[in-house]
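Every number in this text was worked out from the coordinates using simple rules, so none of it is lab data. Since this is a predicted model, take the numbers as computed values, not measurements.
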Structure 1
Amino acid sequence: MAEKRPAWAQSSLAMQDYYDHYWGLPVHDDRFLFEMLSLELFQAGLSWKTIWLRRLAFEKAFADFQIDQVAQFTAVDAQRLQEDQAIIRNRRKIAAVINNARVVKQLQEAGQDFDSYVWQFVDGQSQRLILAPDESLPAQTDLSKRMAKQMKKDGFKFVGPTTVYSFMTAVGLVNARL
């Protein structure tokens, strides 16, 4: 039996693979959660397909999203990334990823992993969202607004409620799979 997919997931083989193997499946790995948060913030103003097709370039540019390594990036690294034509070269987004790695590292050093940090917003349980076949995902929710506000308070950058909601659905905090 064929996998049931939303229209966006049928737009290309890359999006089909993303839906089938990643989107909405619960993630509990700090490195992958950090990668997805980083990719989601790069998506702001762009299509997810654009970002996903550059995923390997982003992984190479950002040391496979190894939190400890990215947290140590310097101004020289940031400049190198701004010149890397394989990724999105937005100075503010690059700075946000480096900042966010430092925030995650601070959480870890304080005894809280990134996994428990993000899953606390849904009390450790994936929240089920059921949409009608022709209904689009909301751009943001009250929960994503609260989560974004707390993340900003905790030092994260480039985490508005729309980016946060996209992250939440990508890593399974909100399960909107068909």
Structure 2
Amino acid sequence: MKWFNPSKLVTTSKVGGGSRLSKSKTLMLAAVALVGGYEGLRTTAYRDVVGIPTVCFGETRGVKMGDRYSVEDCQAMLGTALVEFETGMRKCLVAPDAIKDKPYTAFLSVTYNIGTGAFCGSSMARLVNAGDIRGACDALLKWNKAGGRVIAGLTRRRQEERALCLDGA
């Protein structure tokens, strides 16, 4: 992870007091490696596969074409965003701390990618809350589309997230 400097992460309790990422550098590093590896790093805004302005490690919120960031800014943005998305994900889970680290990381990765609202309204969240972690891991595979069409990169990502999820289930 040449692009990653752990000292640039923002994991303070200001962002997420109940955050497992804030409390576990190991879990944060796993989440950063997973999400950062899938999203890739681009310091200049570009249009993603469906035309949404995107920058850094897949950040879309408030991005305008022409935006530029340093690698350090992107690292800080990713750390902050992961804790923010984790905080949102935790709000819709009945017992988030009962989820083992690998499935937790896989669910955070998909939440970062599809958004908190989509995750919280998904069969993944319903199955986790019903105690069916394996079923929730399998449900990851349903989220391989963007703009209504199957995207090969998302299919690979979901298969890998599912494998990680099942490995820890």
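Comparing 1, 2, where is relative contact order in percent (Cα under 8 Å, 6 or more apart) highest? Intermediate results must be reported in sequence, preceding the final value.
Values: 1: 31; 2: 20.
Largest value of relative contact order in percent (Cα under 8 Å, 6 or more apart): 1.
Once mean projected area of the Cα convex hull in nm² is calculated for every structure in 1, 2, which label goes with the largest value?
Largest calculated value belongs to 1.
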